[in-house]
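Multiple structures are listed underneath, in structure tokens.
None of the figures in this text is laboratory data; all of them are computed from the coordinates on show. Given the structure is predicted, the values throughout are model-derived calculations rather than measurements. Cβ atoms are built from the backbone, for glycine too; each structure is taken alone.
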Structure P
Amino acid sequence: MALLDAIHGHLGESEIGAISQRLGVNPGMAKTAIAAAVPMIMAGMARHASQPDGAAAIQTAAESHQDVVDNVGGMLQAGPPADTGGLLDRILGKHTETVQTGVQQASGLDSEKTRKLLMMLSPIVLGVLARKHFGGQQQGAPAKISDTLQQESQNAQRQAATKAPGVGGMLGQILGNP
């Protein structure tokens with residue numbers, strides 16, 4: 001199962017409802033925003049992982065969030081951890097604003113709601129990444145993280161190109177692809 005599919009597997013109707021309530025938008029808009037945000041978070045992480053020390057920062061963050069997937073609904077009800085704003089900068093690096101702008105344009109959310117959405121989804125993306133691709137094994141993980149994120153983001157870009165061309169184009173910009 002692709003990373004994108006695994007992440008969406010943790011975002012059922014109740015989780016989308018919780019995100020919708022936290023953002024103060026209807027569930028349809030929340031679903032659209034999530035569909036844009038998850039691949040853009042992955043693309044931003046892939047781009048950051050290709051920078052010096054970026055993959056190691058993502059590995060550390062993923063390891064510390066691997067238990068999030070055990071109770072996604074509870075985490076969403078409680079709200080993102082207080083540190084999540086710093087988390088976005090650690091996992092997206094200088095691409096944080098690009099990802100936020102892309103999600104905002106694709107979803108129609110304002111900048112405050114977009115940032116909240118990214119703060120809610122990032123721990124889930126990291127938790128799934130940790131569980132799915134590393135299973136507690138840490139040897140060679142930074143290089144593996146970079147490769148995995150690059151491959152998964154390119155797959156997401158190809159899927160988006162047919163389903164949501166605007167999102168596919170934004171993913172290409174984030175990834176540095178034409």
Structure Q
Amino acid sequence: MADKKLFFALWPSHRQQEILRDAIMPSLSTVEGTAVDRRSWHITLVYLGDFPEERIPALLSAAELIEPGQIRLRFDSISFWQQPKIACVHTKTVPAELEHLVQSLQQAMIPFGFEPDPRVYRPHITVARKVRAFPEVRLMRPVELTWSEFELVESISIRGGVQYRPVKQ
């Protein structure tokens with residue numbers, strides 16, 4: 001069996017995508033870059049990378065033991081991130097429930113050979129790629145979204161980009 005590129009994520013529902021789209025479009029229209037299809041919007045919790053397909057059932061069993069609770073995120077601005085040249089909508093603060101979920105997932109993945117990322121966790125949704133630098137843009141009205149579930153997602157390379165496919169909620 002082959003490896004699959006996997007990550008855990010908060011995946012916005014169709015309604016959440018619409019709410020976010022309506023809130024960011026006036027601000028995003030000033031950003032030069034390639035828009036990310038809203039059906040691909042997500043908040044990465046833990047990126048696993050290449051993972052053996054035959055070990056996915058065990059991975060899912062470990063993840064099922066984690067209770068995410070209610071995670072409420074308030075998105076209030078769009079920023080330029082130089083290193084990947086992306087525009088992302090993000091939060092100013094990381095709620096304790098989200099920090100706990102990320103840490104719990106990281107700990108649960110250690111037996112699978114995962115090494116936690118030492119960088120500070122910064123929840124965000126990439127809304128454009130190949131972006132020219134721009135100053136931070138405040139949203140006209142902040143958006144609050146809530147999740148009580150997370151998903152295992154596969155990243156599939158396709159011509160001209162990447163496609164995401166939820167494996168299991």
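Taking distance in nm of label points 7 Å out along Cα→Cβ at positions 20 and 60 as the criterion, the largest value within structures P, Q is that of P.
Taking volume of the Cα convex hull per residue in Å³, for residues 68-107 alone from the coordinates of each of P, Q, which one would give 81? Comparing all candidates, it corresponds to Q. Starting from the value -0.76: which structure in P, Q was log10 I(q)/I(0) by the Debye sum over Cα atoms at q = 0.14 Å⁻¹ calculated from? Here the read-out was taken from Q. Could you figure out which one of P, Q the value 40, 27, 19 for Cα extents along the principal axes in Å, for residues 76-147 alone was computed from? Matching structure: P.
helix-only ellipticity at 222 nm (-39500 (n - 2.57) for each DSSP H run of 4 or more, over all residues; to 500) was computed and gave -7000; which structure, P, Q, did it come from? The read-out was computed on structure Q.
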